Structure P
Amino acid sequence: MIRWTAFGLLLAHLVASGAQAADSRPSLDVWILEDPDNLLTIEQVAGLSPASRFRPVDTSEINLGYTSSTWWFRVMPADGRSVNRLIEVAYTQNDRIDIYLPTSRGWRHIAAGDTRPRSPDLKRYPTPLLELPDRLERPVYMSVASNGSTVVPLLLHDGETLIEHVALSQFGFGVYYAFLLAMAVYNFFLLLAVRDLAYGYYVLYLIGLLIFQSSLFGHASLWLWPQWTAWSNLAAVTGVAVMIAAGACFVSRLAQTRTYVPAGHLALIGLAATALAILPLMFIDYRSAVMAVTVLGALAVVLIYPIPVVLSYIRGCRQSRFVVLALVLFLPGVVLLALRTMGLVTPSWWSEHGLQLGTAAEVMLFSFALADRINTLNSEKLAARQALVNAHDSERRRIARELHDGLGQNLLLLASRLRRHEDDIPQARTLREMSDDCLSELRVSVSHLHPHQLDRLGLKRALESMLDNVFESTSVDLECEINPPSVTDEQALQLYRIVQEGISNILRHANASEAKLRLRGNRHRVELEIIDNGRGISPDDRGHGHGLDGIRSRARMLGGRIHIGNVNPQGTRIHLIVPHHHA
């Protein structure tokens, strides 16, 4: 919990610093001109007076949505000072940006945008960042065109203030990306260990989220693929599509919608298929693909994810509660980003970073959900194992009863009738002795199948009787201390079987001359210890073999802790501690 709290405090500090930086920036005087025919040149635009076709615009409100026009901007610092100042276009998804700096000979052209290689005239920064000349006597012009949403938040920075802001904000981004990457790697190894597809879908979701966020904020094109301009233009949309598809499969798996909400399961699978089908559309009609992914993402978070998850939770899937909380935290950031992309809200720090904060909280909650899923899977495996052992014991009990009541009674009747004719028929005595031997062997087999003496005598006396019979004909010396507390019938049966299997291992495999058995307890726990001085357990046998799996399974059924290992100088020790359930 401490690391999650620290991460939350770091992001909160980043929020506060971002808001303070926005308030302290110098302002720009910006005029805007639309070129619907995409024909104007810099000479034509610079020759126009600001009042003719330009209109003033607030730099925080330049969200033009989906448009086929080229947009021209006339930019000057509001106070006229340009020394040690930089202009930033704080958005990375515009396709083409052409910046024109005035010079004594005309104009210096600087190209930017995610479909172009980065110009050496721009600072090495995630978004287009240009240092102004010390003497700026004429306005800076720039034209912007994009097949996606055209968003042009123009910011003016003082050099020293920018350095402080960059140091903190980029550190925050580094922590954020490292967090997502660490979660992806961690869950990938969990996938290999648990082999549950939910972890695979979650890893794909995190990879899509990393691609989308690092592309949206410009770090991927700056550091990972600076020369792959075609991919830079497609990366963000690809990341969102992968997020939607993998997220739908992950939510479906985690909320068990196939079982609890079949109709919702079909909706989630359809959502995943639709998101993946959009990917080829990017090569045909990029703008339509962007709009489709944006709308699909908003619908997914607002409707298609929440409804099946809530219904699943109502119908009894406890893991769904984490997904519900995650979606509640994730929803505001997605809606703000979608509205900003479509030009329905003005750019702001919250519309830019709301998704980042929401995804960080969402990833943490999904991690809790997956941790809970491990516990659930372990509980289900334990319940299945317990059901199997119980069925095994029940079947042994049934077979023992059938043998005792059927074959045993018939052998007893046969021996009785033969005894009556021993004087008349010479072979009767021999046949009667054979039937007595068969009856004795049957009783031993029945006792091994189910210890009826456990039902009649209780755990202590049943163990003492079994040990007396077993060690009577062996050369192994047994030191025995049996003082168990009063336990339930189920605990008594499992403890009896563990002792039976442990003693059987000593006699069959250990080649021991001495053995010790201690069974004691109090009102809180029951402790069992079996020790021998035999050959010990070889490395090949430590995981499996010699009934050890059965002993471990029964120990887990009892909810206990068991240790099986070698002792010095030689021998084996089985040590079991289980909670005491009063009879």
Structure Q
Amino acid sequence: MKRSRPQAPFVEQLEDRCVPVTWGNPWPDAAHLTLSFAPDGTDVAGRQSTLFTSLSAHSPSSAWRREVLRAFQTWAVNANVNFGLVSDGGQPIGSAGRPQGDPRFGDVRLSAIPMSKEVIAITTPFEPTAGTWSGDLRINSNYALGVSGSGTHDLFTALLQEAGHALGLGNSPDLASVMYEYYQGVRTGLSAGDIANLQAMYGARSPDRHEGSSGNNGFSTATALSLGGAALEADVTTNQDTDFYRFVVPLGVTGVSIRVKSAGLSLLTPRLTVFDASGKAVGSAVSTDPGTGDLTVKLTSLKVLGTYYVKVEGATRDVFGVGGYRLEVQPIPLVGTVTSSLTETTQAVKGLLNDDLHTDDSILTASLLPPLTTQVDSRFDYAYRGSVRDDWDVDYYRIQAPGNAGSGTVMTVMAWGMDNGGLIPRATVHDARGQVVASELLTNEEGIYILQVRNPVAGATYYVKVAAADPRGSNATGNYFLGVDFGTKPVELQTLTQGTLDATRTERTATMTLERTQLFHFVLSADGAPGASVTLTITDRTGKVVGSLTAKVGQPVSMTLTL
């Protein structure tokens, strides 16, 4: 954000930006975004973050923390978006890793460093080749951002625009928009245009699949639960929404543990109430701190074969009364503790996700991947979480190019492992005959594999294969995220150097002159005899090595560096 004219701070100022941006790119899995506060001392392109010191100088930490979360949640409630608050390990901003779902920190990371006076804050939107820089927000520590008039500029107002940028929205010429480039004083919410632009990317917030055609907002329409079954994922879609579930106490069970968790998943402050068959409340719990909702109600001396109801709703009627959650009902054992299948974040999982038991190991048995949405918005066309169970497991998915795909259309395929030290996946695209479709590699690093296919045939059937990069290696099994999107914004990679190396010429040199610090994404590929490889070494002007990359023939690799 820039200031107000004539001495106005920007939100975006090129001199302070090291990551090139393209607005309008949606996150692959916006329903499972995470957010974290980088601890003071975190490296931000060679400078140390002072987020906590800077903001706490003008407002209590509990106050500014809530205002930051409120800014992001103000956007999320209007679309199919969730921000879950997670811890931050303090790794350098832009550390190599997944663009979404890195367990070390949030997809959106907040930090604070001194910047030029024209800029209040800078945020990098999602970019396929930006790595973990995607979503990161840097506040100018030279500004006094406060709460309720405690600073020279309003924190919520500044962060409201930055949250929009994190979701991929660019600046707006509309004075009524919170995305207007210049700071105009305190704003209290989004304009109708802001909401329309957000929903054009992510769609209007939709009820979860458990609502059915008649909803599940009462005892008579309660969704049936399986006692001891896997946790279900659901959503409080508006701050008036209530979700009812029912379960029957089986023989041999006298106690149950009911758990509702929004922490790490969304900013919903949940309320949990349990009723008996007569409608009498027999247990309840509530959370009022956004980002930390984790409620458990334990009931004993239950009536065998009796029916009980679970009600989940927002604890408040503000923006924190909306969001995703997970629910499970587990029997209480006579000895020991309740075994929970719920995990701490959206990305940390137990066991294999959607294990297909080798049922889709060939194109002939490929799983039909349902589109993520039938609405007219810019969300990824397909998003799925799957798993590779052993060293001979592969997964094929059948998808279809849109009927209006034209010469400028590009298919982007992303796959990355979801487990620490787990699967390193590879993806390939095949046509209806099973032939591999020509593609361009964008990213192959840190367990992330991204490729693009230009000019897919309109309405054609394609197959996406996901397998371990090395089926015999130590990263051959585990869970993965797969995203496929048909769009019109291909990533254009510029050739830095190319040539031939042999016994008479073993190296080539190219020089880059930089006027400012920037993020660079390098892709290295090699052609030649099987088993041969080529190495890229990047040095600064003193000869110090700042990056190195080795590619085997037919196996391009990538590297993202701040230079």
Structure R
Amino acid sequence: MMKTLPIYRIAASTNTRFNNHELNDLSKRLFEIGNYSLQEINGRRLLKSSNHIIDVDNKNGAIWAADQTDLWNPKLYPHLPNKQNTSKIADEFIIKNNLLPHVEEDDDNNLFAIEMLEPAPSYISTMSRINGEREDRHLDYRVQYSFQIILDNDPESENGTVTDIAVPIIGEGAKLGVTIGDGGKIIAFNRSWQPLESLETNAGYVPRKIADSYFRKLTEKLNIETFDATLAYTFTQSPPNKQQQQYLYPVWTYRSICNTENHKFPLRIITIPATGFGPTPRNYEPQFTRSKQHTQPNWNWKTGKRRGLISINPYEASTSWIGQIGGLDGSRNNAQGFIDGLKNAGWNINFNWGDCNAWETDWAGIDDNYIDASDFVFYTGHGGVDGWQLFNANDCSPRYLTPGTTGNSPGMRNDRWGQQDLEWIVIAASGPLEDDILSNNGGNALNRWDGIFDGLHTLMGYGAATFDTEYEGQRIVQYAREGQTLINAWFRAAQEIQPSNNGCEAPYGPTVYAGALWVGNEGQPDPFNDHLWGYGSVAADPIDPNYISCMWVPC
């Protein structure tokens, strides 16, 4: 008899939309807000008071709420409750205010469950670039909840043995978190659960060994040393501003270690449908082959950046990405979302190069003509503690960009990035901001990446292994264009998109952390507060900065 797994139809968005009365009630339950303004923006309703924001998605009912004074504030020295009391505060808040999503048993006796995870702190670390002293502290605790489906039979069980199995539900449709700050105060809440309408079908099961063969095929151009896979459920995703029927379906999630130039690092976690039901991999048209003679103009704006010049479109952006050559189905659209958002804001796009066109030399060697000729650069692909993957311009062989590759081993002042235009970099990969403060063998991210700053303001990324996705680039630009600081836009995008737990071992898990690393000078505007050009304040280039800081927030 063929084994099957259940597929669920998601309820239509009209069943999740809040009316104005419900929004008013929500504002009182979350933060006891009395006076507020209400506006519609990008398919969401935004409720704002002097210090608080409550953001509700009209499409799926997702809630994002925050005390904007206390959440992710690097200046705070809060007094936090211990982990046990933190969990108690979060649970009482959820139950008292009826914020727990409704999950239930299906017609085949498969159960849905929600489990509280151990509180995870947000951290901030600051290191003096003068004497090397580092200060670490907690900013808050985030209590996260995992969603699970309890299948009444493990499909990998042999000899007809019936064994229940708890399968995690991952993705944007299964998020629940409470953030606890100074004195046990609730400073943030987010919830996204897409209610199930019905059991759609029971689809034919794809055994692990068949999925393994497909994974090997996807990653055949990489040097994979080890891999493993576990079952999960996730949601189909419809494109932004489009309504399509959504489903909850099972996938295999693949965690693997790659070796490039003797650097071992985790691939982004790749998902493969575990039944005959599920999205089929896209068959992208390959990019044209770049000519090695084609270079960007060698702009030298260091003595007079374009901010003060007369120009119709003064700002520039670029992307490098590893997609199908690295087994990643989401990267191309992830980068495209970043590009489209900035292009629509009037930015010029210098380049958007992927796979064999994503050259290491764009980042090291002739970077002044490439990434450093842009204000904002987005990378998505594979990476780890000490760098990220790119390709050789001559033969498309994998290369690994490290601090040493750019001539910036720890403690050196032979800086590279920001000499021309570059202010901000996002690395959407499985790193490179791992640190011992997060997990063992993470090293010192501040010391490791100290040498890259020479006018660069901020490096944003992760401190753990992350899942392949196509939404980070679009989301950070969207929130930045709404007026959020770039770092806050990145943290929010990461918390919404990436799961709380990745199932990996240290230093790449199990808690998923988003991070931001920046430099500055005491007594001057802090690049932590930078906005996208044209949407708020931007600090001056931090020339010879005297401190380097990093903040990490759990997803």
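Each reported figure results from applying straightforward, stated rules to the coordinates on display, with no laboratory input. Computed from a predicted model, the values in this text were never measured in an experiment. Cβ atoms are built from the backbone, for glycine too; each structure is taken alone.
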- Task: Supply the structure label, taken from P, Q, R, corresponding to volume of the Cα convex hull per residue in Å³ with the calculated value 154.
- Result: R
- Message: With helix-only ellipticity at 222 nm (-39500 (n - 2.57) for each DSSP H run of 4 or more, over all residues; to 500) coming out at -18000, pick the structure among P, Q, R it was computed from.
- Response: P
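So if we calculate distance in nm of label points 7 Å out along Cα→Cβ at positions 53 and 421 for every structure here (P, Q, R), which label has the highest result? Could you put the intermediate results ahead of the total?
Values: P: 12.5; Q: 3.5; R: 2.7.
When distance in nm of label points 7 Å out along Cα→Cβ at positions 53 and 421 is calculated for P, Q, R, structure P comes out on top.
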